[in-house]
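S.K.: Alright, structures below, take your time with them.
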Structure 1
Amino acid sequence: MPTVEEIRARRPREVVIARILSIVAVLLWLPMTGHLYDSATTGTAAAMFFYVFGAFGSAKGRQAARIMATVALLVLYLFLLPYCWLGFQDPYPNGPGYAVMDIVAVAISAVALGLLYRPSSNRYFHLITVARRPA
C-alpha cells in the first residue's frame, strides 16, 4: 500500500488547478467586498479565508477540507452572487466593473468546485483517506 506522501506526489492536476482557481477567485472578490461591505463585516472575510484554507487542504487530499471549501463557497455565493446583476445598477462608477469581476469570480470558483469533485479527484481523496487510517 502506498504511503500518503507517495499518493500526494502523484496527485491529480485537478486539485492543484482548483487550488489556484480558488485563490484567483478570492483575489477578484477582495476589492468588491471592500466596496460592498464595511470593515465591520467579517463574514465574507472569514468565508474567503476558509475557502482558500479548504482549497489548500484539498490539495493535500483531506476530505474535510474539500467539504469546508464547498460550504465556504456557498456562504460566499450567498453574499456575493446577487451583485452579479445588481452591480450593473449600482450608482458607484466602478459598479459595472465590479459586477463583471463578480461574474468572472463566480465562474472561476464554480469550475474550481467542479474540479474538486471530478472522478480522479474523488479517487485521490479516497486513497488519501485509506492511507491515513491506522493499520
Structure 2
Amino acid sequence: MDQIDQGNVPITGNFEISLPAPDGASLRITGYVYAGEDVASLNARMDLCREAVRRQQRKLEVPAVEKTVEAMQSQVQTFKAAYKDVLEKKARQLKLTSQELTALENYPKQIAHMEKEIEKGRATIERAMAKD
C-alpha cells in the first residue's frame, strides 16, 4: 500500500464503518477517500479500520457475555435445586401437583439447554480473548 501525503491531497469522499456493541452502543470509525487513491489502497485502509473496530467489538462483548454466563449459572443452580426437591417429593411417593409434574419433565430440558448456552458463552469469550 502506497502512503498518501494526506496533507497535500484533496479529499474526494469519506467512508464510515459501524458495528453494534453491547447494551445498545455502537462502534464507528470514519476515514477519507483521497484524490488519485487507487482502489487497492482504499480497500487496504478500510480493511484495517474494519479489523480494528471488530477487535474493539469483541473486547466490549466479553464483559457482557461473562455477565450473562454468570446469570445462567445461577439460574441452573436454582433449577437443579428445584428439580431435586420435586424428585425427593416423588421418591417419598407424595402426590405431585400438575405444576410439579410439568416441572419434573421440563427441568432436565431447561438445565441441559442452559448448560449448552453457558458453554457457547464460554467459547465466545475464549475466541474473543484469543484474537488479541
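Where a number appears in this text, it was derived from the coordinates with a stated rule and is not lab data. Just so you know, these numbers come straight off a predicted model, no measurement behind them. Cβ atoms are built from the backbone, for glycine too; each structure is taken alone.
S.K.: Tell me which of 1, 2 gives 11.6 when you compute mean projected area of the Cα convex hull in nm².
M.R.: Derived from the structure labelled 2.
S.K.: Also, quick follow-up: Between 1, 2, which one scores greatest on FRET efficiency 1/(1 + (r/R0)^6) of positions 9 and 81 (r between Cβ atoms, R0 = 35 Å, to 0.05)?
M.R.: When FRET efficiency 1/(1 + (r/R0)^6) of positions 9 and 81 (r between Cβ atoms, R0 = 35 Å, to 0.05) is computed for each of 1, 2, structure 1 gives the biggest number.
S.K.: Taking relative contact order in percent (Cα under 8 Å, 6 or more apart) for each of 1, 2, which is largest?
M.R.: Checked 1, 2; max of relative contact order in percent (Cα under 8 Å, 6 or more apart) sits with 1.
S.K.: Which structure, out of 1, 2, was distance in nm of label points 7 Å out along Cα→Cβ at positions 33 and 121 derived from, given a value of 4.3?
M.R.: Value 4.3 for distance in nm of label points 7 Å out along Cα→Cβ at positions 33 and 121 corresponds to 2 out of 1, 2.
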